[in-house]
1. Have a look at 1, 2 and say which one yields 2.3 for distance in nm of label points 7 Å out along Cα→Cβ at positions 277 and 437, as calculated.
2. In terms of mean count of other Cβ atoms within 10 Å over residues 45-52, which of structures 1, 2 is highest?
3. Looking at structures 1, 2, which one was relative contact order in percent (Cα under 8 Å, 6 or more apart) calculated from, given that it came out as 12?
4. If Rg and Dmax of the Cα atoms in Å is calculated from each of 1, 2, which structure is the one that comes out at 21.5, 73?
5. Using the calculated result 28, 15, 8 for semi-axes √(5λ) of the Cα gyration tensor in Å, for residues 397-444 alone, pick out the matching structure from 1, 2.
6. Which structure, out of 1, 2, was FRET efficiency 1/(1 + (r/R0)^6) of positions 357 and 413 (r between Cβ atoms, R0 = 35 Å, to 0.05) calculated from, if the result is 0.70?
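Just so it is clear, none of the values below were taken in a lab; they were calculated from the coordinates. Keep in mind that what you see is a predicted model, and the values were worked out from it rather than measured. Cβ atoms are built from the backbone, for glycine too; each structure is taken alone.
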Structure 1
Amino acid sequence: MKFESKIFKDYDIRGHFPEEINPQTFKIIAQELFLFFKPKIVAIGRDMRPSGEELSLAMMDGFLRMGADVVDLGLITTDMIYFAGGKYNYDLNIVITGSHAEKENGFKICKKGAIAISGETGLYQVRDRLLKRKKFPTIKTSGEITNQDILDDWLKHSLTFIELKKIKPFKIVIDTGNGMGGLVIPRIIKAMPGKFICLYPEIDGTFPNHFPNPLIEKNLSDIKKKIKEVKAEFGIAFDADGDRAFFIDEKGKTVSGSALTAIIAKSILKRYPKETILYNAICSQAVPEIIKEHGGKPVRVRVGHSPIKQKMRELNAIFAGEHSGHFYFRDNYYADSGLIAVLEAIELFSEDGRKLSQIVADVEKYAASGEINFKVPDREKIIKQIEEKYKNKAKIDKLDGITVEFKDYWFNIRPSHTELLIRLNLEANNQKLMKKKLKNVINEIENLGGNKT
C-alpha cells in the first residue's frame, strides 16, 4: 500500500493535502483501522477545511467496505468527537481536522468511552500493518450509513458545567476566525446574559480574515482592537477546530494557558476540595503552588492529550490544564473542551467581580518566555547536548524532553510531537532574569544548529 508513513504522529494523523493526505490514503487507513480495532459502529465528523468533505467520504467508504456501520456527524468541533465517544459509546470516533496546522489535514481518533488512541495505543501498529499490507480481504456485506446531529446534546452537556443564574451580563468579544467555533458560539450565547460581539462567525475553511490559531500573536490583532473599541470586559479567541480558546483581558493582554489553568483550578477546589489536578510539564510553577495553596493535589504530566487523559483516568483527576490552552474535565469523559473551559471561566469571572487583568495578576507570579520553536538538524542530539552542558549545574528531569531547574529559573526543551521542531519554554523569578537567561539558552541552541522559527 502506498502512503507516506510520516503522517502517523504520536497523537493523530496529519499531513499536507493532497501530497501526503488524500482520499485514497484515508480509505486504506480506514480499512486497516477496521481490521485492527474491529469496530461495529464508527462515528465520523469533520472540520471546515475544504478537503474535509472528500476525505470524510473516502474514510466512510473504507469502513463501509469492511462491513462497519458509519454514523456521519457532519461538521463538528474536535471536542464534540470525544463527547460522541463518551455519550453514545460508538466503537471508534474520528474527527477529520488539521487542528492548529494551517496547511494540513488529518484526523484524531478515540475509542468507546472517549479513550484516546495514540501512536503508543494503536496508530503506529496500524501504520506498520499497512506498510506490509498487499491487499485487503473481501467482505461480502457492506455496512450502512446514517446521519446524526449531536450539536443540541453537546450544548446541553456543556451548560451543565455552570449555573446560568451566576453569569453576569458582560460585554464580550469572541473571535472564531471562520473556524469551527462558529458552529457552537452563536448557539451558546443565546442561552447567556450579556452583549456578545462576534468576529468572523461564518464557517469558512479558506480563512479569509486570519487563520484561527490564538498562539500566534498576529492572529489576535483584530480581537484586541475590537476589545478596546467597544470597551469590552474581555475577549475570547478560538482555534480552528474549536477545542481551544484563549482569553484576552480588558487591556488587550492575552491570558496564558498556565494562568487560566490556575484560575480554573482555584475555582474547582472551592467547590471540590482535596481533588487531584493535573498540569503539564510546561506550565508555570505557579500552577502547582496555587493548587497546593487551595488544598488540591497537583500532579505534573507530559504534554499531550493522550497521556493526560490516561493519567486523569488512573488518578480520577477532576481537572487538567496545559500551557497550550487545552483544558480537561472529569465530567466530560476526562476529555478536553474549549467550550466548557470558556463557560467555567465566565462563571468564575462573574463570581469574582474584579477585572480580568486583576484576576490574572493573582496567579502570574513569574516571568515566562512563552513557547519558542527551533528547526534543528537532529532533535534528540541537541537535547542530549543541552543536558550534558547542565547536568552538573542544575536539577534535571526527563518527564518530557528535559527540564533544567535552578533556584530562580527553569527551562524545558522538548521535541514537538507533531512537527520537526524543538520547543523551548523558560520561566524566571523576574522579567530581567528571564530575558537574560532566555538569551543565553537561545544562543546555545543556535550554536548547536537550531534556527528560531
Structure 2
Amino acid sequence: MAAPVDVDLVVRDAYLVTFDDEGAIWPSGGVAVKDGRIVAVGDSATIEAAHRAAETIDGHGMLAMPGLIDSHTHLAQTMMKGLFPELVRAGRLRQPIWRQYLIPFESHLTPEDAHLSAALASSAMLLQGTTTFFDAGGPHPAFAARGAESTGIRGLVSRSTLDDSSDIPESMRLSTDQAIEENVRLVEEWPAGGRVAGAMALRQIMNCTPELITQIHTEAAARGVKVHTHLLEGTYEVDYAVQRYGKRPVEFLLDLGVFDETLHCAHAVHATPWDVRRFRDNAVSVAHCANNYSFGVPRALEYWREGVALGLGTDGAAMSQGTLDMFRIAATVATGQQHLYGVPANEPWVLAPDESLQMATRGGARALGMAGRIGQLTPGAAADVVLLRLDGPDAAVTVSPFAFLVDGARGSDVHTVLVDGTPVVRGGELLTVDLERVRAEASVRQGRLVEAFAA
C-alpha cells in the first residue's frame, strides 16, 4: 500500500454533494485539500487512508457542498437594505428605481462607506454559504475591494461607469476618458489571480455612450476580464434603444461588435426567444435575479436549457427581499420558473430538484468565466466548501440530506465555510473580521446616509 500523501486539510464523513459533471453524491464523503485546491474527492474512508492531513474537519452530521456564487450583486447598496419597504409604506416610491434612488444613494458614499458596505455584504454572504460574488460596480471600487478582501471571500469588483446622462448626480458622472481610465486602473491594481480581482463595468446602455461601450469592451477583451452590465432589465430600456438607435438592445450591441463572451448581463428579462439564442451563440453570460419577477417574464430555464452561461444573483441587499442568502434566491427561482414553464404545461416538476442550485454553483462559475475552477467539488477546483448542519428543524425527518438541501436548506443552516481551503466560518461564526464592530459602524452610518438621502 502506498504511503499516505501529505495534505493541508481533509473534510471527513460528510454527506457530500459535489455538483460535479456526473452529479456525484457520497453519503459518507471526504475531500482532501492541498495549497488551496481540492486534490481528491470520494469515500471518506478511502480519502482518509490515502492522505495525512495537517488539519481534519469532522463533517459527521453535516452536508458538504461547493460554495454558492452570487453572479450579480451591488456592494455599494448594502446600507440601503430595508429602505424600499419603508418608502412603499409611506407612499413615496417613485420610478424608475435606479434613477430615483440607487444611483443617488451611491453618490453619497465616501471611500470609507464603500469599504464598510463591502465588508458588511461579504460577511453576510460568507455566513450564508456564498463564497464568490460579482459586483456590478459602485463608487470607490478599490476601497470596496479592500473591504471584501478583509473577510476572506472570493469576488470580482468593478467601477460603476456612466458617461451619458444629465439627470443623475454629478459625482456619479464621468467623461468617457475618465471612465475608461478608472476601469483600466482597477483591473491593473487588482489583477486576476488574487482572491479579489477587478473587472470592468457599464451601468446600462441608457447612460453609456456607444464610444464608451466599445472602448471598455476593447480594453476588457485585451486583458481577459469580464464587462458587467445591466441589460433588458426594464421595458423602458427597450423603448430607449428603439427610439435612439432604431433597434432593440441586443441588436444594438451586436452591431457595435461587443455582444460576446466578454459581456456579463444582469437580469436579461425582456429577451425575445431569438435573443436567447443570440446569447447562446455569442457566448454572452447572464445573471438571473429573484427580483426579475417584478420586472417581467424572465426566461431563466430557457436560457439554461439552451446552454447559455447563466448564474443566479441577489441584485444586492437593497433589492433582493433584504437578503443575500443564495439558498433563498435559488428557491425563489425554482418556484418562479415552475410557475412560468411548468404550470401552463401541467408539469409539476419542470425543474430537476437541484437545478436552481446548479445555476447557483456550476452555472455561476461558467457565467463568471471560472468553469471548473469553482462551483463544484472536484479535483483541481478551488477548495471552496460549505458545510450545512443537518440537525435543524427543516432537516428533521427528511428522507435524505439531498432532499433537505434542495427543498429546505437556508443560509442559517451554514456551519463551516472554506475559501481556498482556509476556514473563514466555523460553528456559524465569522473568523476573519470583527463582525459586531462592522455591524455597529454600518448601523450608525446607514442612519446618516438615509437621513441625508431623504433630505
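1. 1
2. Structure 1 comes out on top.
3. 1
4. Source structure for this number: 2.
5. 2
6. 1
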